[in-house]
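Peer 1: What follows is a set of structures for review.
None of the figures in this text is laboratory data; all of them are computed from the coordinates on show. In this text the structure is predicted, and so the values were computed from the model without any measurement. Cβ atoms are built from the backbone, for glycine too; each structure is taken alone.
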Structure 1
Amino acid sequence: MDSADKNILIKIKEMAKLHPERFRVVEAQIDIAVQLEYFDRLSVLRKQAHNADIEILSKTIFNIDSSEQEIKDALILLASIAEPKAYRSIEKYLETPESKYKDWAMLAYHASRLLLEMSLLDESLVFISSGLGGKQHKLRYSIVLLKNDKSEFVDFQHKIIKNEIEAGLEPVDSELEELQICEGFIQILCLMPLYINLKIVFENIVSEINNYGVGLRSHVMITNEGIISKEDIQKNL
């Protein structure tokens with residue numbers, strides 16, 4: 001990440017802390033590759049939006065003879081029109097989409113809803129998406145805490161681990177969704193506000209857990225692109 005990207009990220013986090021109500025996080029879990037393809041194509045089509053015809057685009061997405069690129073482009077363009085009719089067309093398509101277009105249609109649906117909301121409120125909102133999705137102004141993260149050795153956690157440590165993770169997340173307005181205590185590692189799924197420094201939060205959690213002699217490593221695995229795989233965990237054990 002270069003300095004310009006870092007500055008943008010800092011500004012986004014500052015804004016998220018001051019005005020969380022202006023952020024809209026896509027709740028659905030959408031493949032990162034699909035998101036990159038969608039936004040790359042959006043940058044190409046953006047200038048066409050003002051000439052787009054809702055009727056034609058709506059027919060395109062429901063036409064079984066439409067090509068894959070035609071359907072994808074039509075969904076992007078519909079999502080770029082601040083009209084309830086365009087939003088409803090995407091919403092209807094999303095009820096029974098072809099599986100290969102489901103993530104694409106989901107992105108278009110959220111983009112369309114955000115655009116309508118901005119036009120009604122007459123204020124800028126920020127659209128955030130990630131591989132694991134989120135809720136309100138919070139993103140979902142997959143986190144793994146590693147044990148110093150590959151041994152199993154004993155029974156009394158399970159309660160300590162759960163209590164300390166919940167205690168560490170609560171003050172930073174975060175939610176523990178899933179917790180798996182496995183042989184040699186702990187796998188966590190949680191929701192955290194955009195502005196939170198995850199590294200510091202989990203370093204503190206690890207420190208508190210280790211006060212009870214649990215023996216976790218300081219190294220923490222964190223991502224919001226997808227669930228950390230068992231293969232990746234094993235490579236770090």
Structure 2
Amino acid sequence: MTANRPRYLRQLRALLWKEALVESRSRETVLAAVIFALLILVIFSFAFDLRVDQAAAVAPGVLWVTFSFAGDIALGRTFARERDRRTLDVLLLAPVDRSAIYLAKLAAVVATMLLVEIVAVPASIGLFNLRVDGPRLALSLGLGTLGFAGVGTLLAAVTAHTRAREALLPLLLFPLQVPVILATVKSTAAAIQVPGGEAADAGSWLALLAGFDVLFLGLSVLLFDYAIADD
């Protein structure tokens with residue numbers, strides 16, 4: 001395993017470069033996800049007439065509705081390019097470790113979601129007039145994004161060879177994501193400061209979220225070879 005590590009890292013680096021190059025040329029996934037996220041935030045801000053304390057209670061759910069659907073857009077496109085261009089089979093026949101393909105796709109989805117969050121979080125702070133604990137919020141968003149993208153990338157591989165993948169992916173994804181989204185919403189809520197209120201302790205939710213991430217990512221790496229196979 002040690003002897004093969006440099007070769008594996010070269011494969012992973014090449015796949016990461018491919019993902020970055022393809023997205024930089026088209027930018028369709030990032031732009032679609034960002035526009036969709038901002039649209040949801042604007043709709044919610046006009047739909048609710050909230051006081052500051054009420055906005056702090058609603059904002060975590062609004063944020064993760066936004067990020068979840070933006071993430072679904074990114075996941076829906078993660079294998080779509082190869083399938084639409086009939087290069088998915090070529091990618092699978094390439095002499096690379098399947099787990100490297102998974103990690104490269106995971107990194108692409110995480111990067112897209114983080115870009116959406118970089119735009120959407122300041123927008124939500126302005127629209128809902130929020131005060132946040134920056135480091136705690138960043139940790140919650142990072143762990144939540146990793147957990148969401150980890151399972152989502154595996155399920156995107158499962159549905160890659162199906163004709164109804166756009167409809168099937170969210171049907172499989174969101175029920176499995178309930179523990180991750182619940183823990184992330186709770187930890188995000190603890191990072192939003194309510195005027196006159198005591199700071200909530202998010203330690204247990206963050207620990208639970210980290211545990212889900214380790215479990216889901218480990219299983220996804222192990223199962224990806226079977227998930228991507230076209231029978």
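Peer 1: Of the structures 1, 2, report the one carrying the highest value of relative contact order in percent (Cα under 8 Å, 6 or more apart).
Peer 2: 2
Peer 1: If FRET efficiency 1/(1 + (r/R0)^6) of positions 100 and 220 (r between Cβ atoms, R0 = 25 Å, to 0.05) computes to 0.10, which of 1, 2 did it come from?
Peer 2: Corresponding structure: 1.
Peer 1: Tell me which structure, out of 1, 2, gives 15.3 once Kirkwood radius over Cα pairs in Å, for residues 84-171 alone is calculated.
Peer 2: Structure 2 accounts for this read-out.
Peer 1: Out of 1, 2, choose the structure whose coordinates give semi-axes √(5λ) of the Cα gyration tensor in Å equal to 33, 19, 15 when calculated.
Peer 2: That value comes from structure 2.
Peer 1: Computing helix-only ellipticity at 222 nm (-39500 (n - 2.57) for each DSSP H run of 4 or more, over all residues; to 500) gives -28000 for which of 1, 2? Spell out each step's value before the answer.
Peer 2: Details: 1: -16000; 2: -28000.
Answer by label: 2.
Peer 1: Where is FRET efficiency 1/(1 + (r/R0)^6) of positions 68 and 156 (r between Cβ atoms, R0 = 41 Å, to 0.05) largest, in which of 1, 2? Spell out each step's value before the answer.
Peer 2: On the way: 1: 0.15; 2: 1.00.
Structure 2 gives the largest value of FRET efficiency 1/(1 + (r/R0)^6) of positions 68 and 156 (r between Cβ atoms, R0 = 41 Å, to 0.05) among 1, 2.
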